[in-house]
Structure P
Amino acid sequence: MPTRNQNLIVGMDIGGANLKYSTVTKMPLEPPEPTDLGTGAGFIPKSKSWSTTFPMWTDHQRLCEQLVSDLESLDASKVEACAVTMTGELADCFFDRAQGVAHIIQHVQTACQRLGFPEARFYGVDGSFRQASECAGNEMILAASNWHALANNISQVINSEAILIDVGSTTTDIIPLCPGKIETDAQTDFDRLREGSLVYLGGERTSVATVISSLHFRGDKVPVVREHFATMVDVRLILGFLQPCEQDCDTADGQPKTRRHAINRLARLLGLSFHEVSSQEADGLAEQIHTVARQRLEASVLRLRAVRDASPLYILSGHNDDLITLAEGQDVLRIREVLGQEASRAAPAVAVACLLRKKINEENPR
């Protein structure tokens, strides 16, 4: 085993559609007093973050190979520990969550061995880390844990009540916080769906036909085709919230992320094609869908906001916060403005690495 002398923590967020990573260097042994995220060293260490598209539902047997490919550029001698959180166990290639968790653990461990990294430690919604040998029987605690890692870490560096809103590609997390505490007892996806802190609406993969049932078009209210013809990627691309990319074909029809193809995908929802919908009409259709998506998320935010006495700080994470509408004058902190776009997108990976760094510091005081 090589000598580990650089105290690098590798954070991994193993999702159902994306793999997200962060490398966090050594942090202060004594954390600062809780403060705002702009100066909270508990959440803002020196780090590098990146992500890879990975459809777990079709490629789950390749998970180990993808992890090795994504991480092989790191110098193993500088890696002190690996911290893992996950949501990919929900992919329908697995019979149930326990099978998915076990699969992810096995592939992560094999990848770490091939890379020469230390054995990974897996984060659970009880706030604890477990080695692979301790995970059997605790699959439900490890499942869908990335929201908890992010919320737990942020709660340690705030000094007021807050609501964390993390808008991802598939889902949105809405989590009430106070200093040092996550203010929800819900841990499972079922409980979080029931209370409204988990909303299955995101900025990329969500099918438009699940967001809206009809569209106003040329003076008529037209029902949409209930097929997976278009996603929120197309809506946000048409409206300019995403940049076109000819090489990126992670779309409903496998065609590029360009305005032309996005309009064509959206037109299909009305039984039309690109040549039958003008550019201005496409803008209007996309705006209708975007507005409904924002209204749905706003309703969920207000539902959780209603149980709080004080006016909280809103902390926006992820890379799709154009879907969030907040009242004028509301205190808002956008993680991308503090960490940068890539780290905000991979925020749970940053968070789980920071949490393990803190735990290691506590276990090995110097």
Structure Q
Amino acid sequence: MAAYGISSGRRVVHFQRRPNGGSPSMERVFATVRDALTGAGIEVNVCPFESRGLFKRLCNSVDAALSQGNVNHITGDVHYLALALRKSRNVITVHDCGTMLRLRGIRRLVFRWMWLELPIRRCSIVTVISEQTKQELLRYTSCPEHKIRVVPDPVGDEFRPSPAAFQADRPRILHVGSAVNKNLDRLTAALSGIPCKLDILGRVSADAKKRLDHLGIEYECASGLSSAEVVAKYRKADLLAFCSTYEGFGMPIIEAQAVGRPVVTSNIEPMSGVAGGAACLVDPFDVDSIRTGILRVIGDPAYRDELVLRGFENVKRFSPEGVGRLYLEVYQELALSQSSHAPQVVGANDPA
């Protein structure tokens, strides 16, 4: 690790959640970071149990305490592990604060303290994946601004240009995610009457399937895919429709751009900023706006080609090497901070 500016003998450990069959996006992000920092010797500690219930979370915490290094990076979704780790050694990544918008009453209060406030107090540095998430943290917690670093998500090298003819007569439209904020209901309404095939990454409810069937929209859905299978979905797609009402970042935007697919996404932050002027922006709360944007991409070849070319330029901002360097700077900062606070050993014959 000395070649990367981290003192030899210092261990950097990435703490990750136990996968639960949902989207592995967080795991893909930090696998990409580690690949970019090959030689830094970053270790990975995966929680022994899914983060469900008090007992399993306690077991995960004990395991983390026994596995901690000189720099402990909690990479997301298991923030409570910070309570079991040494404060001066901890970095935590907060991907978004969307749960604060969904919960109410005592559940919201418990989440705020156990997943945000207390874990953040137990960390020396907090990284967030967008300026929006930073502002949310400042609004929902007492975290001082000087502790926060904005480090965007990187796009993995497996997402590379894959030219394909656009099937304008019946395009394959990729949609990533099935949570409420992913806005599948409005997208479904917007696609009514448009010849297409909707490819959904995520678990789809019975009600959503009924709406798709009722509107006569051809679709398929899949979940629990490997990274290679996810990449294949992007390559098979003609365009990405990612019209979320809320995101912490918007990873599918740059994944689609890296593959060379036109993107229709929301005209709100952080999606509009992540898209970098290389996507068709629509109002995610307006079905007509979504429909108009998708029809424009389908019907205007010159506009499509322009979006693809701009997309290739935009993704350069999110290279694994660039993002890896930002995380490395965080680890260096924490390591230097520990060194500056280390007690000095005074010899018997040295002046006190």
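Each value in this text was obtained by applying a stated rule to the coordinates, not by laboratory testing. Values in this document were obtained by computation on a predicted structure and should not be read as measured data. Cβ atoms are built from the backbone, for glycine too; each structure is taken alone.
Give the label, chosen from P, Q, of the structure having the highest value of distance in nm of label points 7 Å out along Cα→Cβ at positions 182 and 214.
Once distance in nm of label points 7 Å out along Cα→Cβ at positions 182 and 214 is worked out for each structure, P has the highest.
Of the structures labelled P, Q, one was used to calculate distance in nm of label points 7 Å out along Cα→Cβ at positions 110 and 230, giving 4.1. Name it.
It traces back to P.
When Cα Rg over 2.2 N^0.38 Å is calculated, the result is 1.08; to which of the structures P, Q does this value belong?
Going through each structure in turn, the value belongs to Q.
Please state which of the structures P, Q yields 6.1 when distance in nm of label points 7 Å out along Cα→Cβ at positions 118 and 302 is computed from it.
Here the read-out was taken from Q.
A value of -10000 was derived for helix-only ellipticity at 222 nm (-39500 (n - 2.57) for each DSSP H run of 4 or more, over all residues; to 500); which structure in P, Q was it taken from?
It traces back to P.
Once relative contact order in percent (Cα under 8 Å, 6 or more apart) is calculated for every structure in P, Q, which label goes with the largest value?
Once relative contact order in percent (Cα under 8 Å, 6 or more apart) is tallied for P, Q, the winner is P.
Taking 1.0 as the value of distance in nm of label points 7 Å out along Cα→Cβ at positions 166 and 238 derived from one of the structures shown (P, Q), identify that structure.
Matching structure: Q.
Could you tell me which structure in P, Q was used to calculate volume of the Cα convex hull per residue in Å³, for residues 134-277 alone as 130? Provide the component values of the computation, followed by the final result.
On the way: P: 174; Q: 130.
Comparing all candidates, it corresponds to Q.
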